[in-house]
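Structures incoming, each one as structure tokens.
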Structure I
Amino acid sequence: MKNEKIWLWSLVDALGVFFYVMAVVLIITNGERIFGQMQNFWGPVSFLLLFVFSALVTGLLVFGRPAYLWLNNFKKEAVKMLLFTVVDLFAILLLALAVNIIF
């Protein structure tokens with residue numbers, strides 16, 4: 001697998017994490033408007049389940065394809081993809097911080 005293809009898939013996965021995080025933040029920040037005020041046991045349970053589900057989704061986006069490559073004996077490509085994904089996520093983080101500082 002060429003480096004360009006590995007980088008493209010890692011960018012897609014990193015952007016998937018970014019957009020998923022944005023969706024969860026929109027739900028959390030507008031939660032009271034959407035679901036009403038938490039008045040019982042099920043609000044915190046729902047929040048923690050969303051937290052666990054988020055860990056699952058982001059974990060699959062970051063580690064899923066590299067794990068698949070690793071298990072199919074493309075170990076060098078798997079490590080490259082994981083590292084490219086980490087670099088892409090860090091770049092997205094820096095852009096988000098810059099936007100936060102500017103606006």
Structure II
Amino acid sequence: MAKYLLLYAGGSMPETDEQRDAVMKAWDGWFHQLGKGLVDGGNPFSQSKKVSADGSIANGTSDASGYSIIEADSLDAATDLAKGCPVLQGGASVSVFETFEVM
């Protein structure tokens with residue numbers, strides 16, 4: 001099975017304890033559904049910096065807000081699994097990238 005990076009963009013964070021608890025329960029349920037296909041549950045992103053080819057550094061401007069890594073039989077299968085991701089409930093989008101081993 002190949003590994004897939006799920007890159008989350010946008011969305012909102014829960015504003016109350018009740019909302020946070022509901023979101024965490026949704027994540028727990030989704031992780032349970034993924035089972036052994038979950039490679040790395042990931043984390044949300046905070047601040048970022050961008051390093052250019054010339055070595056200059058600037059504040060990051062990406063709308064990426066987090067990631068997870070899963071295993072699936074195909075890009076289509078990984079995309080179907082991504083449809084259950086709780087970030088979608090908060091208005092985020094999920095991009096699914098197939099990775100490949102080179103090292």
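No lab work stands behind these numbers, since they all come straight from the coordinates. These figures come from a predicted structure and were not determined experimentally. Cβ atoms are built from the backbone, for glycine too; each structure is taken alone.
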Could you tell me which structure in I, II was used to calculate helix-only ellipticity at 222 nm (-39500 (n - 2.57) for each DSSP H run of 4 or more, over all residues; to 500) as -30500?
I
Out of I, II, which structure matches 50 when relative contact order in percent (Cα under 8 Å, 6 or more apart) is calculated?
II
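From which structure (I, II) was FRET efficiency 1/(1 + (r/R0)^6) of positions 33 and 65 (r between Cβ atoms, R0 = 25 Å, to 0.05) calculated, if the value obtained is 0.10?
I
Which structure, out of I, II, was distance in nm of label points 7 Å out along Cα→Cβ at positions 17 and 41 calculated from, if the result is 3.6? Numbers along the way, then the final one.
Values: I: 3.6; II: 2.1.
Checking each candidate, the match is I.
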Ranked by distance in nm of label points 7 Å out along Cα→Cβ at positions 25 and 89, which of I, II sits at the highest value?
I
